[in-house]
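What follows is a group of structures, each given as structure tokens.
Derivation of every value follows stated rules applied to the coordinates shown; laboratory data play no part. Quantities reported herein were computed from a predicted structural model and do not represent experimental measurements. Cβ atoms are built from the backbone, for glycine too; each structure is taken alone.
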Structure 1
Amino acid sequence: MDVLPLAAKSLLAAMLLVAGSAKLADLASFAVAVRLFVPVGVSRAVVRWVAAGIAVTELALGAVSLSWPAAGWINPAVFTLACGFTAVSGAGYLFRRGQSCRCFGALSRRKFDAAAVVRSAVIAMAAAVAMSRVRPALVGIDGAEHLFLLLAGAVVAFAAFAAARSLAIGRKMGLEVR
């Protein structure tokens with residue numbers, strides 16, 4: 001039953017690549033969402049660094065998970081991040097209901113609501129499924145294939161970045177894309 005963990009791991013990797021790159025495309029807006037969860041006295045620069053760190057962490061975890069699917073050591077980090085998403089969604093629902101989460105940067109207009117808590121819990125459950133060991137023989141890829149997967153992930157991340165950047169710029173200019 002290695003297919004289910006491998007599928008969960010692949011989906012999570014793609015989601016992390018898209019989310020991380022979309023956040024980087026409009027880091028200032030994501031920093032506004034991060035600011036909702038930090039003490040008032042924390043400087044804008046620190047909040048922006050934290051926002052960038054979250055986005056880069058998502059990109060790195062997504063890239064490694066996609067490119068080395070048999071690497072089990074990455075699974076606990078992805079699971080921890082997914083549990084963090086659930087905690088943030090829950091806190092957002094309790095204390096910041098209706099405000100934008102910017103979970104996918106400008107690619108989404110989702111808000112902190114009950115559905116966000118459910119979505120993040122599903123992501124955490126997928127990460128729990130992905131924690132199961134995948135036999136390296138099932139994956140059966142070598143050095144060049146790891147590189148191709150990494151390049152494919154970079155293409156996905158770049159496409160998400162470009163789309164999110166375009167949407168963010170359009171919204172700042174008052175253009176509405178539906």
Structure 2
Amino acid sequence: MVLTELKNKIPIHKDWPKPGVNFIDINGIITDPLSYNICIDWLKDLAVKKQSTSIVAIESRGFLFGSPIATALKIPLVIVRKPNKLPGQLKTIAYGTEYSSDLLSIQINAPVGDNPLIVDDLLATGGTIIAVKKLIDIDEVNAAVIINLSFLPGMKKLKQNDIVCDYLISYDE
């Protein structure tokens with residue numbers, strides 16, 4: 001399957017969750033086993049290439065991609081969640097996205113290691129991945145997303161924050 005075919009599996013919902021926002025729906029990939037496996041294999045190969053010590057998966061779709069990678073590579077899966085979802089001592093940070101603001105938390109004793117791979121489904125403005133970098137407190141970090149919205153400033157902002165981000169599919173508008 002070529003990337004164009006993979007991209008064709010992804011529906012776009014116009015004006016959702018609010019007018020002016022077009023929601024790119026990764027569920028089209030997740031519900032198709034062949035497409036999903038292509039994404040997982042790509043992420044797994046990337047994690048090996050980057051010599052990742054853990055997979056840091058961002059709520060909620062990052063969990064769907066991070067879990068099989070961490071399991072296959074036998075490295076820790078560290079989850080980053082929204083407020084009141086994790087027990088124990090937490091580190092929490094406020095952040096902004098394309099159309100909202102929120103909080104993210106990580107357990108203080110999470111086994112991140114010194115070379116984690118941050119995994120999420122989509123890069124828009126970069127706010128979520130930058131917040132995760134601050135939570136894990138590592139100077140330079142790698143990230144990976146399935147979809148990059150190249151018409152938004154996310155990739156530029158990640159570079160400014162010492163985050164190298166790989167992606168599989170790009171949307172230019």
Structure 3
Amino acid sequence: MMSRWEQVDEAIGRVEKIILVTFLGFMIAIAFLQILLRNFFFTGLNWGDLLVRNLVLWVGFIGATLATKEERHITIDLVSRWLPSLGKKVVALITHVFALLVCGGLAYAAVKFIKNELQMGDKTFFDIPVWVPEMILPLTFILMAFRFGLRSFQVLAEIVTMNPSRDRKKEQ
């Protein structure tokens with residue numbers, strides 16, 4: 001049975017996938033339109049390149065949060081291959097807690113960055129303040145921290161409920 005936090009994570013994941021597919025489609029369409037306009041009509045959309053650049057940022061960061069959700073982020077598991085199941089769980093817990101702290105620190109830095117951008121008052125495509133599309137940075141780092149925290153609690157619960165004598169029998 002899924003906990004309430006896991007249900008929230010699943011709902012967020014569904015929204016992320018919809019946004020990812022939509023933005024990827026827009027990005028491809030606008031880039032293709034820019035190519036057509038430049039090569040055949042010697043013109044282009046003056047806002048097109050900026051929009052595509054921001055969509056790349058959004059697609060990349062949303063993809064990172066989905067990779068975190070599906071536990072498909074880059075890992076190096078050289079040591080854990082030879083550990084017993086309890087050792088693997090402890091290494092996973094340490095890894096998740098470390099990733100939680102890193103994402104938390106990056107979220108904090110991203111919030112500071114957004115505050116600086118807000119003070120600058122610069123504008124981007126369609127006269128939108130620069131900080132608006134950059135909000136993806138703190139949002140995704142917060143979401144990744146949430147997911148690593150959720151995984152940390154899940155692994156900790158597995159460690160607490162493990163029966164070491166049963167696991168030793170399985171390994172023999």
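If Cα extents along the principal axes in Å, for residues 25-64 alone is computed to be 37, 15, 10, which of 1, 2, 3 is the source?
Checking each candidate, the match is 3.
Here distance in nm of label points 7 Å out along Cα→Cβ at positions 129 and 161 was derived from just one of the structures 1, 2, 3, and that gives 4.6; the source is 3. If log10 I(q)/I(0) by the Debye sum over Cα atoms at q = 0.10 Å⁻¹ computes to -0.35, which of 1, 2, 3 did it come from? Going label by label, the one that fits is 2. Given a computed value of -24500 for helix-only ellipticity at 222 nm (-39500 (n - 2.57) for each DSSP H run of 4 or more, over all residues; to 500), which structure among 1, 2, 3 does it belong to? Derived from the structure labelled 1. In this comparison of 1, 2, 3, the computed figure 17 for relative contact order in percent (Cα under 8 Å, 6 or more apart) is attributed to 2. Computing Cα Rg over 2.2 N^0.38 Å, for residues 33-88 alone across structures 1, 2, 3 gives 2.10 for structure 3.
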